[in-house]
Structure 1
Amino acid sequence: MNYYGAKELAESFRTVRKNTLTIAEEIGEEHYGFRAAPDTRTIGETLVHICYGSKFQEHVHGIAKLKTLEGFDFPAFMKPMMEASTKPHTKLQILTLLNEQGEHFAHFLEGMSEHFLGEHVAMPAGATPASKTRFEMLLGVKEHEMHHRAQLMLMERMLGMVPHLTRQMQIRMAEMMARGAAKTTA
């Protein structure tokens, strides 16, 4: 019995995407060109990169249903998405893309069977490990987005913003402290 299957994977991805969307909404469009350091993505480029983060896994598991990545032409597959992420996008276009691609991928995940998620896909020669389950590979989309979301949160700090997740945690801590103080004075 698996306690974390397609439904849970889709819901956890939706949670991650919801937080990414909140960040994208809170950062003003005037800051979408902000680059934390030379040779890094801007905020806008990072958000567009996140939008396309699921395309490889959708292709491998949904379209081609590959059982091995040996011989897969990664550069050719990734080139159009890399080019798209460097083209100018408005904030509205990025928010729309994040919403649409996110929900599309979540629906895709919901359709996976436990058996299919458990299948192994062979990695290219020399890769470690030699194979991964489809579940592990699909979970990687969420992990990849969380990695970039952390970058975005740091860029928010650089712009003088307090990220929403930090604000929410601060509110919870203040409420707990207030409840604790109320108990000691009662």
Structure 2
Amino acid sequence: MEASRRSSATPMRNLDLGKHRRARIWTGELPDAECPSIKTLTHFVAAKAQSPSGLTLAAIEVFVPLGPRSMYGLLGGRFEPDATGQLNIDVNISAATERLFADSLAVKGDQVRVGLPAEYAQAVLAGVNLAKGEMNALASGKLSFDCATHGAIGSCEAIYKHLAAVLVKLFNAASLELSDDELVKLFPPTFS
């Protein structure tokens, strides 16, 4: 099957986002980056009643070079559809962890650790609101962001805002059968 038409149901896919930007997308499973939370930030937004694709697990890792520096992050979660007419968002904030995330897309030398520090939690919620503003409506249910990694050098609020927005768009996609080109279109042209 042609690479641009592979099924989104393939557990992990590598994407070239152009300008040396790279991403990995997991659908139907999560990478080994789940961690227990010490605190959960909760937010509610109005939503429609049905999830179009049926996707319940997804994660995205991205590397964005910016000249002498770069941005890096991984965010994933679970979506449980329901008919409540609202989207309940939980962002799990993790404790400091010593567990390194092996084989990340981050620049060599950046120590990538499992977890989502508190300083990025509000950015995740901002990403949900960004996606809501770009879409007609969101699927109703519970969205838990409970899978993340962060780099000591490359992580920042902007990357988690955009990762959350892309994940929301992915959970709200009309189909699980997205081509690589369709997946690339979910990402912003810039990550600022």
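As an exercise: helix-only ellipticity at 222 nm (-39500 (n - 2.57) for each DSSP H run of 4 or more, over all residues; to 500), calculated from one structure in 1, 2, equals -5500. Which structure is it? Could you put the intermediate results ahead of the total?
On the way: 1: -21000; 2: -5500.
The read-out comes from structure 2.
Comparing structures 1, 2 by mean count of other Cβ atoms within 10 Å over residues 96-103, which one has the largest value? Working shown, then result.
Details: 1: 16.6; 2: 11.5.
Top value of mean count of other Cβ atoms within 10 Å over residues 96-103, among 1, 2, belongs to structure 1.
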Tell me which of 1, 2 gives 2.1 when you compute distance in nm of label points 7 Å out along Cα→Cβ at positions 24 and 112. 1
Matching 33, 24, 14 (semi-axes √(5λ) of the Cα gyration tensor in Å, computed) against labels 1, 2 points to structure 1
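Supply the structure label, taken from 1, 2, corresponding to Cα extents along the principal axes in Å, for residues 16-71 alone with the calculated value 43, 32, 25. Each step should come with its number before you reach the end.
Values: 1: 43, 28, 13; 2: 43, 32, 25.
Of the options listed, only 2 reproduces it.
Read the figures in this text as sums done on the coordinates, not as results from a lab. Keep in mind that this is a model prediction, so the values were computed, not measured. Cβ atoms are built from the backbone, for glycine too; each structure is taken alone.
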